[in-house]
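What follows is calculated from the coordinates using simple rules that are stated; it is not laboratory data. Keep in mind the model is a prediction, meaning the values are calculated, not measured. Cβ atoms are built from the backbone, for glycine too; each structure is taken alone.
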Structure 1
Amino acid sequence: MGDVYQLTPLHRLPVARLMARIQGDRWDMQEALELLNACQGWFLDSPQQGPVGWLAARRYTTHRTVEIESMGYNDGGRVKIGPELAPLMDACEDWAVREGMVNARFITGSRGMSCHNKEIILPGLEIQQLNSEERPDFDWLVMRGYQPCGVLPEIYGHHYHGILLIKHINPLDIGALFQAMT
C-alpha cells in the first residue's frame, strides 16, 4: 500500500500529477495543485510508484469542522475511495482532533445512490429514504462512522446531487467543559 506522509510543498507537484492522471475528468494538474496548496494534506507513497493516494482537507474553525475536500487511491489507473485510504483518514481525523475540531465532513456524488438522476423536491425526506446501490465507497465511509446528513440538490449537474456525510470525531466532554467554566 505505502507509507503515510504529510503533504509538504515538496510533495504537492507529484501528488497533483497523480490526481490529474487518475481523475482527469475532475481537474487538470494546475487545478489539483491549487487545491493542494489551499489544504492540509497527506499522501500514500510507494517506493516503486511514488504517490499512490492522497487526502486534502480544510479546517473551518468557526464551525469546529474539518472538510475532506478530495481523496483518492490509484486503483490501476482509476480513482478509488476505500480501505486503502484508511491510514490517510486516520491521519486527517487525528490532526482535526488536535486542532480542536469536533466534526469531519465529506460530500460525495449521488451516482449509484437512490436519489441519483431524479428531481429532489424535499431533501429532508430524500435523506431519510437514501440507499446505496452498488456504492462500496459510500458503504465504506458509513462503516467508518460517516453518516449521511443531507442532500445538496444538483451541485454536480442536472439531477446529480451531493450527499453530505458527517462524522463526529471529538465529542465534547460536557462535564469537563462545565468544570472549566466554574
Structure 2
Amino acid sequence: MASISELGELRPIEPLDMDGYQDNKDFTPLPKAGRYSVRAPESFPPSAFSRTKAGALSASLDPTIQGPASEGFVIRFAKVSAKPFKRGGVTVSQMGDYLRAVGIRGKMTNEQDLIDAVSQTANSIYEVDVDWRAYNKNTQYSLEGMERFPSDGNGGHLPWTTDPNEKDEAGEPTRLRANLVISRFIPQAVN
C-alpha cells in the first residue's frame, strides 16, 4: 500500500462522505454509425493546434452532434492532420477535407493560412459520416465499424468488444470501449 509520506506535502481536501456519495447515473449511449450534422466548437484556441509525430500540423475539432439524433453528443478526440497525400492525382489532406466540409474554398499556401481557415470555422455546421472504433495501444488491436461489434440481442450492437491478444486480471480477454470517430467529411456544395 502506498504511504502518504512518500508523496511529500499533505494538502487539505474536501471531506468525501462515501455513504451519502452521489453516484454518476448519467449514461449517454454511443450514437449509431451514420451521417450527422455537427457543429464546430465555439473557438479554436492556440491549444487546438499541434503537430503529429511526423511533424504535420494538426487541429482538434471535437464537434457536437446537432442531429438527426444524439443531439449534444461531443465527438471527442476528433483531429485532422495537414499531412498531404494524393487522391486522384491531386494533393489533399484530412484538414483540407474538413475545410471543404465547412465550405472553405481558395488556396492555402502555408500553415498560417490553414490555422486561419480552421479558426474561422468556429460554430460552423457541417456533415460527417461517423462509425465506431475500439483500439488497444498495448497490442495495437483494432476493431472498426459498428456492424463488427458484438450484437446486443435487440438488433443493435454493444459499444464494446474484447481484445483476443490481451487478458485482464481475471484471465479474461481485455474489454475495449468503442469510440465514435469521423470516417468521412461530407464536402459542402458550392452555390
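Computed quantities for the displayed model
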quantity: Among 1, 2, which structure scores highest (criterion: distance in nm of label points 7 Å out along Cα→Cβ at positions 135 and 151); calculated: 2
quantity: Entry that produces 0.8 once distance in nm of label points 7 Å out along Cα→Cβ at positions 31 and 63 is calculated, selected from 1, 2; calculated: 2
quantity: If distance in nm of label points 7 Å out along Cα→Cβ at positions 23 and 71 is computed and equals 1.1, the structure in 1, 2; calculated: 1
quantity: Label whose coordinates, when P(r) over Cα pairs in 10 Å bins from 0, in percent is calculated, return 8, 26, 27, 23, 13, 4, 0 (choices 1, 2); calculated: 2
quantity: Computed 2.9 for distance in nm of label points 7 Å out along Cα→Cβ at positions 47 and 167 - originating structure among 1, 2; calculated: 1
quantity: Mean count of other Cβ atoms within 10 Å over residues 15-22 - structure with the largest value, from 1, 2; calculated: 1
quantity: Comparison of 1, 2 by relative contact order in percent (Cα under 8 Å, 6 or more apart) - largest value held by; calculated: 2
quantity: At a computed -9000 (helix-only ellipticity at 222 nm (-39500 (n - 2.57) for each DSSP H run of 4 or more, over all residues; to 500)), which of 1, 2; calculated: 1
